[in-house]
Structure I
Amino acid sequence: MKMLAAQGFLENCGDGYQITDQSNWKRTIPGELVPRCPVCGRPMTMNLRGDDTFVQDEGWHRAADRYAKFLQSHAAGKVLFLEIGVGMNTPGIIKYPFWRMTYQWPGAVYACINFGQAAVPREIRHKSICINESVDLVLSELQEGAGGEKCG
């Protein structure tokens, strides 16, 4: 929350945070909020496949094996592949595999919530739900429709 508030996306309204008007968005991160390595003090980055620093250690391989087994054990059942806010930076990690499995698995349905990028190939259009809207708005409306309270 602190990071989003610093960037101007949220403001504290007393009983929680609310999204600010886009004209107030700064889209910058104050240096003191950038996580730093406890060993060398350099700024930390996310573990993404953008360069040669991606960590694919034993823990990663164990998790990948568990995921593969989970998929294999559910391939014949009813499955919802829910993609929330996934863009086209690395479509081979989530988007393309979800599309492929939706196409191949009879009981699979693909759902995508992504403002400006909610689309599917025509081959799976009949098994897909695309919501071209901001994720926060969709999730808020779903929560309100289910009778839930907004979290502050």
Structure II
Amino acid sequence: MRLEDFLPQDCVISALKARKKREVLDEMVKNISDKINNINREIVIEVLLDREKLGSTGIGYGVAIPHARVKGLDCIVVSFGRSMEGIDFQSMDNKPAHLFFLIVAPEDSTNVHIKVLARISQLLKDANFRNKLMGASSSEELFRIIIKNDRKHQT
């Protein structure tokens, strides 16, 4: 499994405009829905917010991985966004999140959804990787860093 199979290069946002949790989800889902036809943005955002009520997907170290399974979706899509200012995502360490991986998956894709989530989590454990993402100058560079690190950790 490779992240590049789920993360289109044009789903990488180098400078999120959002300042609040809901705005981050709105912006990232809009970015995905501009590229994938059968996504109902409002339903996806509602499902993501319902998931957040179970516990924040802000895992700490400046990282959040909002994710949800959505009825009617036919493929897994990953989006990446970065906020240099940081956004309060009610993270476990009470610090703002800067790096966001959004995962939306079909309702019946539990196995692959969990594998994608685990892969992203594994990559983000590396402080050097997180620092490279924060230091990147463009969406293209962010994409290259993500794909290069993912390939380096292929098993």
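Taken together, the values in this text are just the output of simple stated rules run on the coordinates, not laboratory data. In this text the structure is predicted, and so the values were computed from the model without any measurement. Cβ atoms are built from the backbone, for glycine too; each structure is taken alone.
Of the structures labelled I, II, one was used to calculate semi-axes √(5λ) of the Cα gyration tensor in Å, giving 31, 25, 15. Name it. Structure of origin is I.
With distance in nm of label points 7 Å out along Cα→Cβ at positions 13 and 45 derived from the coordinates and found to be 1.1, which of I, II does the value describe? Structure of origin is II. With helix-only ellipticity at 222 nm (-39500 (n - 2.57) for each DSSP H run of 4 or more, over all residues; to 500) derived from the coordinates and found to be -8500, which of I, II does the value describe? Answer by label: I.
Out of I, II, which one gives 2.8 for distance in nm of label points 7 Å out along Cα→Cβ at positions 125 and 141 as computed from the coordinates? Corresponding structure: II. Here the criterion is FRET efficiency 1/(1 + (r/R0)^6) of positions 21 and 93 (r between Cβ atoms, R0 = 35 Å, to 0.05), and among I, II the highest value is seen for II.
If relative contact order in percent (Cα under 8 Å, 6 or more apart) is computed to be 14, which of I, II is the source?
Numbers: I: 14; II: 27.
Computed on structure I.
The greatest value of distance in nm of label points 7 Å out along Cα→Cβ at positions 29 and 133 among structures I, II is that of I. For the read-out Cα extents along the principal axes in Å, for residues 5-68 alone, a value of 44, 33, 22 was computed from one structure; give its label from I, II. Among I, II, the structure yielding 44, 33, 22 for Cα extents along the principal axes in Å, for residues 5-68 alone is I. Where does the value 11.4 come from, among I, II, when mean count of other Cβ atoms within 10 Å over residues 85-92 is the thing being computed? Going through each structure in turn, the value belongs to I.
Among the shown structures I, II, from which was the value 1.0 of distance in nm of label points 7 Å out along Cα→Cβ at positions 77 and 109 calculated? Matching structure: II.
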